[in-house]
Structure I
């Protein structure tokens, strides 16, 4: 299955994040939304990509891997939808334009972005982030096409 997804990440305390390709950043406590896509088959399918993100131990390839490896980061939920067309940037733009959203790390997750997005990581200081993102997805895909999951435990 191919599609787009948004990880909702709780950053538990104000803290420092270092990424070799982007530099060092101080992140505020709160909720972060990372939007990505999985347009392949097998190991690069939507399901496999999400499972990879949920694993705590993995080789760090992408910006999101460095964020998720930090002790302050916990995936609390994810929202996803099946799509045969890559609309990652459209979903990211919809989320970015929601009230209270800011872009904490320029270039995060957007190094291969064809739409020239400034970042695919968005910060919210509110707890209702999952509901807001679910509503953004349903406005784009329709309620029956959206997967909304609360994550309890990562392996």
Structure II
């Protein structure tokens, strides 16, 4: 029984963040695949996030979850204040940020894959939720933003 919960958490995290060709929706990594910097930087209106900004936002929060797993004193107000950072001026930054999304996605999955059942029940420092609940929230966050990216791609005419 304990293995089933961990498997469910991991499969949900993978489907939302990484797995290609999922049954119900595109993963976040699939949604940003083969997208150029110009299309990633495009925003539908002033004050609306671009795909690139969304990628940086997701990476920011995955890093926050991993810091919280390490008990690194994540204060949500402080972490929120550092969110939605300015985009780099150079197009090479897009490839760097996209690769960082891949790294953060896989590292979080590896960390959770190594967790035992008791660790999944531990509260994540600063998040007021267990590690299992936080992982499911990360998956929901990835799925939400994957849909947002797909919509932005369509609005931009980039697939």
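If distance in nm of label points 7 Å out along Cα→Cβ at positions 88 and 120 is calculated from each of I, II, which structure is the one that comes out at 0.2? Walk me through the numbers before you get to the answer.
On the way: I: 0.2; II: 3.7.
Corresponding structure: I.
Out of I, II, which one gives -20500 for helix-only ellipticity at 222 nm (-39500 (n - 2.57) for each DSSP H run of 4 or more, over all residues; to 500) as computed from the coordinates?
Details: I: -7000; II: -20500.
That value comes from structure II.
Can you spot which of I, II the value 46, 37, 23 was calculated from, given it is Cα extents along the principal axes in Å? Intermediate values should be presented prior to the final figure.
Details: I: 38, 34, 34; II: 46, 37, 23.
Of the options listed, only II reproduces it.
From I, II, which structure was distance in nm of label points 7 Å out along Cα→Cβ at positions 104 and 136 = 2.3 calculated on? Write out the running numbers ahead of the final one.
On the way: I: 1.4; II: 2.3.
This figure was derived from II.
Out of I, II, choose the structure whose coordinates give relative contact order in percent (Cα under 8 Å, 6 or more apart) equal to 37 when calculated.
Values: I: 30; II: 37.
Traced to structure II.
Here, each number is a calculation from the coordinates, and none is a lab measurement. Remember, predicted model here, so these are calculated numbers, not experimental data. Cβ atoms are built from the backbone, for glycine too; each structure is taken alone.
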